[in-house]
Every structure is written in structure tokens, then in C-alpha cells.
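Next come the structures, one after another.
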Structure I
Amino acid sequence: MKQFLSYAVTAGMLLATANTSHAADNFNDPEEFARQREQLAMTPKGPEGQPWAQYLVGKMADTAKYKKEGPATVCFSNAGVNNPWRVVGYTNMKEEVALHPEIGNFVHVDAEGSDDKQIADINDLLAGGNCDVLIVSPNTTAALTPAVEAACQKLPVIVFDRGVQTDCPVTFIHPVGGYGFGIQGAQFIADNVKSGGNVLMLRILPGVDVLETRYSAGRRILDEAGLKVVGAEFTDGDNAKTKSIVEDYLQRGSIDAVWMDAGATAVAAVEAFEDGGYEIPVFVGEDQQDFLQKWRALNMTAIAPTYPTYQWRTPILAAVSILKGEAVPGPEWVLPQPAITKENLDSFVNEKMPPLHYTMCGCEEMPNYPKAWGGNE
């Protein structure tokens, strides 16, 4: 099973510093590209309309040996809650916990983006002996692998959002992946821009696998479609820098499409066209509210690939099933990774939600929505 280093890019931010050892990694793997492209087209298994409970890979993990009677203690070692994507996700998780009376106690420890703190957190949880199941969202892959392996010797472990370099967890929960994200956006551009058109690719940081695979997949499709990549620039996730880069390229010539490896600065990029009086080109953003609202207001030709925050509900579902001794998808639980398109845009725009609310949360029918997510009643 391929484990991916942190799917850490959310809201244009990184919780982990790029690992320089990645230089030897293959970010342009044709087999993984093909696998994720296939998964994007798969019909998911599981309850209709609940993508957080669905799965794309058919293997199941036997959990009968973990069955426990009575209320359970679920422990969660979290890499951090320090960007908007993770805030939305953690809210999802807390609200999911509240739906399950089988969970008598939910223990959350926040590593605050520190490998050392997260390792210590996991050691403390294990030493306490009170956890019946451990959920881990690793800060970085290599550093947390030994801690996860040690935990696997004592109790069932669920890893999600970011991978580790071991197959010992009962399951590793994640959406399709970086290649899938890159494919969705670039294919939309290829379908809407004529061969020879100019595409500006906006990136955040180099050397982080999920960003590199998004870029390599997008670049492959754009090249195959005969489109001209006029630039691939790093924005550092900064709105002002993003806007300046776009303005600079507009001075050099026309731009027919903008592809982004993460969309937190998408509105700034759009505003560069607006401020200069240019026609808005084909755009790839993400599922945060400010971009979706801008898209609808300007009637843009756009798409929003997602790294859905509904995935934060899934580890709780997995934990409850494991403690009942019920099989769960494993050793890999691959969730659907949908995109927001013109056809479904209206259903995801909600003026009552904060600008950086990640709308692919699967949270709209939960009892405390929208207040718990910072929305207005």
C-alpha cells in the first residue's frame, strides 16, 4: 500500500515544513497517476449521499478481536488545529462524536504542528492506559511512524488525513489524493481552453508531496492537451504575492486559464484580473466560501477540486465500528474526492458561512450546523 506524506496543504498553509529528503521521491509516478484517475471515476460503495461513510477500495479489515462492551474511550492525537481547513475538520469530528453514545469519553490532544510534541502526546496516551482506540493525524510521516508502530502493539490505531510508513494501523483514511486533485483541475482547463492557450500555474511551496503530485498530474494533462504553460510560480500562500504574480504575467501577455494547487488565494488571483479590467479566464480554485461566492457573482468558468473536510467524520465512524468488532475498509479506506462544478455550485454557496469555511464538509445536516462552524443562523 502506498502511504502518502502529509496531505498537509489546507487553506494555503502547511502545518509541516517541507521535508528536504523528498528530493529522491517520485512525484511523477505514472502508475499512481493512473490509479487515482481510475478512482476518481469509481462509483463508491456505502450509504448514498454520505461520502464520509463511503469507500472506493473493496478490501475490508477484520476487527473482531477489538470488540469491547460498554462505553469506550476514543483518543485522538491531532497534528494541529491551526488553519481554517483543520478548524472546520475538527468541528466535524467533535460533532460526529456527539452522535455516538457508544463513546463515553473523547480525548483530544493538539500537537500544535510539532513532531516532538505529538510523539510525547502519543506516549502519554499509551502510558495512561485509558484509550480503547487511537486516532492519529500525523504531523509528518517519517517522524510519527515509530510512535504509531508502538501504539499498534497496544491498541487499534486509525490513521487519517496524512499517512505513515507502516501498514500496522487497522486502516488509513484519506480521499483519492494529490494526483486526483491535479487531474480534476487540469482536465477542466483542457476541456475549456483550445490547444495553444496560455495557462498560468500557481503553486504554494516546493518539495511537499501532495503539492508536487498535484502539479505533476496537472502539468501532464496540460502538456498532453497542447496547452502552453507560461509560468509555474510559487505564491507562498500569500494573497498580496499571488496578486502581484498574476499582474506581472498579465503585463507579459494573455492568460486563458489559471490552475492552482490549492485555492486559498484564488480570490486574490481573480481580483488581479478584475482590477486590471481583464476578462476572467478559466479558473481552478478550491471549496472555500469566498471563492465559491466570487465564482457565482462573476459567472466564471471554473471548478473547485476538493480535499474534503468531511473526512474528519470518518475516523469516528471507523472507531465505533472497530469497537463493535465490525469490519471496516482496510488497510486503506479511500474516500470519494468530488469537485464542485457549475452544475452543483449553488448547493455549496452559503452566504451565512465564514469566507474560509470549507464547504465540502458533509456537515449541513448535523444538529449544530451552522452555528458550531461559525455560521449565522
Structure II
Amino acid sequence: MTLRILVVGAGIAGLAAARGLRVAGFRPDVVEALPATMSPSAGIYLPGNASRALRLLGLDVPLRPLGDLIFRQVFLDARGRELFEMDVAGLWAGVGESRALSRADLQQVLLTGVGGEVRYDTEVRDLQIVEGGAKVEFTTGAIAEYDLVVGADGRRSTIREKIGLGGPATPTGQIVYRAVVSGGPPLTDWTAVLGRRAQFVAMPMGGRKIYCYADETAPDAPDPADPRARVQEVFGSFGGPVPAILDRIEKVSVARTDEVVLPSWSSGPVVLVGDAAHATAPTLAQGAAMSFEDGFVLGQELRRAEGGIAGALRAYEQRRRPRCADVRDRTRERDRTRDVPPSLRDPMLRRRGLRIFTDQYKGLLAPV
């Protein structure tokens, strides 16, 4: 079946969708609002199910030399004393490797899988559902008709808004800080230091660099004017590897996290993937994995397409919605646990942390 397909967004979800469609035999157009010169600057952690999805997309080989493999997760209290540790390699055995790497490197791997040109500096100005497809007007002035439009433009999706599938994303109350540190302390494990309604996570990402992800639950706090100063203020008393890392931090990016929960992911010939459909807080590091899986499943269902495009989109959502809902529920559970007062949380995690946190991933061990 030959379909005219447009993918809106060339971030992780959009490139994964484009690759999944190509694997299924389609040749989508891909547009991106940002210029080609924009490159992600932080790191990213990919759990085992993300690696499995990349293998299904045929992108596992170019990923292998990149970043650092993560074999163990270590959880510490605010003073740096061990709460528990998790055998990550054992957890994901038979599924895939866990890896931390540069987001820019991951972006390049995904771009090689698109197999065609990405049209940058190109936004969707207008989108109308017409008989037999969708009519799209771009900010470049071009107009085209498609059999299918894939909205992969993130948690603040304009495609979601244009077709009326849901309102704005819902804030979670978390503020997230990300940084990449060179020349920090020797670090071999994914390491989390848990404080009061705040955590600091650090991991090796290759090239003697450390990827740092930190967050605080502060729904009423103003956006920090100086993210680096705020990180020093919130995490300056933490133990473990945090003091040595803070000494080396130079640039910190900051963002507030949102959730997206929708009654439906499609309307006519328009479908949403990735954060546009089901964003969560990044606590379980499942955003990229869910996007990779979305792209693969969408391509496979369109290739089958026994009930035409409408049937394929229904099948895609039926396969993906329960898994993404489980990730959302487990993310909320992890965040609630993190925000329990340390006097109660830390003894509980020393006793039962490994079982609690391992159980949160069990549903993701199953095939896509």
C-alpha cells in the first residue's frame, strides 16, 4: 500500500516514527520547526527495553560504540549512605543493554535511519481533515495533502491542539535540571542520591563525561533565574559523588515536567506518538523507549492495515495505550515514594527498595 505520510517533529519521537514507517516500507515526509543547527546538549539514559526497540528499528548497530553501558543502579540517602542497589544487567537480561550517552549522538543515529531529508524551519500553519486525508499548509507557504499525519511534536504539541485531541499538558510540579560534566569524579554506576522531595542522579556517558539529572518537587516555586545557582542551593548538602560533581558543573538546563493524558490518540487521518500522546515525568527514563516502541508498532500496524488507515490507528492505540498507561502509573508511584519524608522512606527502601523498584519495570520486560 502506498501512503502519503507526514511526520511532524524531528526529535526522538518523530525520527523513531519515521524509521518505523520506513522499516514497514513507507517513505514519509518529515518536517521540523527548529533549524537544523539546533542540537541537543544533554545526555540520556536508555534502559533495556529502549535498546530492544532500537534493535527492532534496525538501529542497534550504530548505537553500540556510543556512550557507556550501565550494569548497576545505586541508590543513596542524602548523606551518601547506600539504601540499596539494583542489578540492571540482570533485570534486562535477554531484553537489551542499558546505556547512557549524548542526546546529540542518539539524534544522529536516528537521523541516519530516516533515509530522507528532514525539512527544517518548517511548521504546520494549518491542518484540515478533508475527504480521504488531511490538507496541510506549512509556514513556508507550501500546501500538500496526505493520507496520514503523525504528530510527533512533543508534550506541547500543536498538532494535538489543531485537531482537538486534548488541551495543554498538565504540570507535575517537578523542576528538572540537566547537565553534562567533564573531569568529574570517577563514576562507574548510575547513582541516585535521594533528599527531601529532591534527587540527584549521575551516570557515566562515555568520553570521561558524566550526565547529571536532578529534580525537585516544587509546584509553587518560581522558575529559577540562575539554574546553576539553584542546583548548588538545593543539592549542595548532598553526599556521595554530588559535591565533586557540583564543583565541575558549568552549564545547567532547566525545565518543568508535564503529563499528557488523552481520551484518544487519533482523529481521522491524524495520529499522535511519543510525548504528544502520553508524556510523563522522566523519573523512569521511559520517554525515549516509549517513542521508539510507538514508531515500530505504528509502522507494523500500517503495514497490516486490514481495516485501512482507521483500523491501523485503532490497532496501534490498542497495543500501545496499556503499556504507556502502566509507565505513567509506575512513574507516579516512584515519585510518590521519592517524596515520602526521608525518616520514613529511607528505612523502607533499605528493606524493600530493590523489590519495589524492580517491580516497576516488570511490565516492560514483555515484548512490544
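None of the figures in this text is laboratory data; all of them are computed from the coordinates on show. This is a predicted model, so every value here is computed, not measured. Cβ atoms are built from the backbone, for glycine too; each structure is taken alone.
Each of I, II could give mean projected area of the Cα convex hull in nm², for residues 37-244 alone, but the derived value 14.9 comes from II. Calculated for structures I, II, FRET efficiency 1/(1 + (r/R0)^6) of positions 125 and 173 (r between Cβ atoms, R0 = 35 Å, to 0.05) is largest in I.
To test your reading of the models, identify which of I, II gives 20.6, 63 for Rg and Dmax of the Cα atoms in Å when calculated. Checking each candidate, the match is II. If mean count of other Cβ atoms within 10 Å over residues 45-52 is calculated from each of I, II, which structure is the one that comes out at 14.2? Clearly, the read-out refers to I.
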